[in-house]
Structure P
Amino acid sequence: MGIASAPLEMQLIVMPCILFALTFHEYAHARVAYYLGDYTAYYQDRMNLNPLSHLDPIGTMALYFLGFGWAKPVPVNMRNLSNPRKDMMLIAIAGPASNIFLATIGSILLRFSMIAPFNIPELFSSAMIFFVFINIVLALFNLIPIAPLDGSRILPLFIRDPRTLYQIEYYGPRVLMGLVLLSLVGGLSIFSVIIFEPAKLIFNLLTGINLV
């Protein structure tokens, strides 16, 4: 069900990939917020790549045992932003964009590892496969337009009605938890359709490898 059910050898590869992907994702939020004038995350020691600064203990345990988890949200004070609507969207998109960046770097390293003259151990190639796919999945998941995911912060580009945006913000966590429970308990793999299948296509475009 979760990572805990995987063989130990796989866990030792997958967990570092996930933890770094989550850490870099939150770091990107904090860094962009800093550039845009809000130093809240900086003062709370979130502008670093130390996993202990970003990981939520319960979210990490849930990820390990259930296959679904979360990191600590990066705090942002909108009053410090010169253009709150636009800047919040930029801060939000920084997270998924950072994971696409990591997936791209990983895919380049993976392609090099498959070139015979480099004689790179197969373990490295296996790790890069997981690393690339995990980052793609994390980016796509966070782009779902349901609060509190990053995709909900992009909705003001398309929805101007404050009441509608408020309802999305209010009911979003309930909808998201319902989808997660349906996937975990009910066996209704909604995320397989909206995340994993597109992730396989993107993975194939980046690496040239077709995941079955």
Structure Q
Amino acid sequence: MLPFVTCGQMKILEKRADESGLSYYQMMENAGTKAAELLMGRYPAAIAEAKIAVFCGKGNNGGDGFVAARKLAEAGAEVLVILVDGPPVTEDAVTNFGLIQDNLPVLDMKEEDSPFMGLDDLDIIVDAIYGTGFHGQLRPNALKAAAFINHMGENALIFALDIPSGLGGDALKESQIDTNAVKAHCTVTFHNKKPVHLQAFAKKYCGETLIADIGIDEDALW
């Protein structure tokens, strides 16, 4: 396996894996499940005593977040799902949102004037807003979410899925990212590191970077 894959290479690997029988839906399930497991392994107290907010975007990174939220709730945590840009729009994310929307509290930032009121006692925050395909500047609601998450980082464990929101997966220079990006204590990236994870400037955003196996056999697919 290569020491990293670009975002474009990752898309090719996912497509080939899907064509070989590992569906996109199963990859999302594997990603969210593994992320929840790694989070629980890094959390110093009993997960059943934790108050967790999972910030989800409307794409597949948000879908990974919905899976992780479901798994953390099944483990006994008190989980709140926060929709940053409204309901999901990609097929597998929509499906996974359907599995939690009647079972977990959901807050939609587009419908709340003060969405973070009362969220000052969180133990864990999961950033599943934007994935490795993000580039440019954070949109208004994501910027508000990132500011809140970073403010809470003094007392809560910040755990980013695939990449902290505001970084681009292929970014090689700090000038290519939004410096308001989420600053995570731990980032779990799926299948393999992306170029940005290897850059010195990214350490203050990614924290500890872990790799989650989501079932892709890279050597067999190239």
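Coordinate-derived values only; no laboratory data. Not measured: the values here are computed from a predicted model. Cβ atoms are built from the backbone, for glycine too; each structure is taken alone.
Computed values, structure above
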| read-out | value |
| --- | --- |
| Comparison of P, Q - label where FRET efficiency 1/(1 + (r/R0)^6) of positions 45 and 157 (r between Cβ atoms, R0 = 25 Å, to 0.05) is highest | Q |
| Among P, Q, which structure scores highest (criterion: Cα Rg over 2.2 N^0.38 Å) | P |
| Structure responsible for -10500, with helix-only ellipticity at 222 nm (-39500 (n - 2.57) for each DSSP H run of 4 or more, over all residues; to 500) calculated and labels P, Q on offer | Q |
| Origin of the derived value 0.95 (Rg/Rh (Cα atoms, Kirkwood Rh), for residues 21-132 alone; candidates P, Q) | Q |
| Comparison of P, Q by relative contact order in percent (Cα under 8 Å, 6 or more apart) - largest value held by | Q |
| Which of P, Q leads on mean count of other Cβ atoms within 10 Å over residues 29-36, largest value | Q |
